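Bear in mind that the values in this text are calculations on the coordinates, not laboratory data. A quick note: this is a predicted structure, and the numbers were derived from the prediction, not measured. Cβ atoms are built from the backbone, for glycine too; each structure is taken alone.
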Structure 1
Amino acid sequence: MSAAITPAGKGRYDGTIEVNLSRANHHAPTGAQTFTLASARVKFHHGVDATAPAIGSRVKLHGKITQLSKHCSQEGFTPTITVKKVDIRQVPEKTKS
């Protein structure tokens, strides 16, 4: 996990975040992904450095993926992922060594 984010108000940040998604629901992609944050709420839990979160930190993303109705033509449509909330927890003790 790496992040290049800047404060954009109380508890909100702009920038990019790179994560390795191990699980996702609905049509969300998994694996190494880069997301752009635009005034997203970011919560740094106890022990997480807000300027440089540690590699291996647990990250939860909450957002929305645009999609078309089943009856609309899917030609030329690319779904957009909008991240609204990010929770970053410290590296679990088991994986620190």
Structure 2
Amino acid sequence: MAGDAQAVPGWTFLSNHTHVMVCLAGNADLTLRDIAQTVGITERAVHRIVSELEEAGALTRERAGRRNVYRIHAQLHLRHPLEAHCTIGEILKLLTKKPR
């Protein structure tokens, strides 16, 4: 996740919740500011998303000194019935796999 997100007109295939999880899968101690810049949303939006993901049991926020470290619960199944057969870990593995 290097560099700032480019403005994309219209819709994107993945949600901002997924974008935040992809960022954290690559680096569990990113700051909310770093995530916001990468995803292309505000820090406030990232904070809301992280709180929602934490409340849903998708991740845990832990203090490490002055920073937060996020632990993704990869074994958790997705919530929508169409995707419930997949786990968060399976989706993140797919999305973070480097092309050959």
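Consider the structures 1, 2: one of them gives 14, 45, 27, 10, 3, 0 for P(r) over Cα pairs in 10 Å bins from 0, in percent as calculated from the coordinates. Say which. Source structure for this number: 1. Consider the structures 1, 2: one of them gives 0 for helix-only ellipticity at 222 nm (-39500 (n - 2.57) for each DSSP H run of 4 or more, over all residues; to 500) as calculated from the coordinates. Say which. Answer for the origin of the read-out: 1.
For mean count of other Cβ atoms within 10 Å over residues 21-28, the calculated result is 18.6, so let me know which of 1, 2 that is.
Source structure: 2.
Between 1, 2, which one scores greatest on relative contact order in percent (Cα under 8 Å, 6 or more apart)? Once relative contact order in percent (Cα under 8 Å, 6 or more apart) is tallied for 1, 2, the winner is 1.
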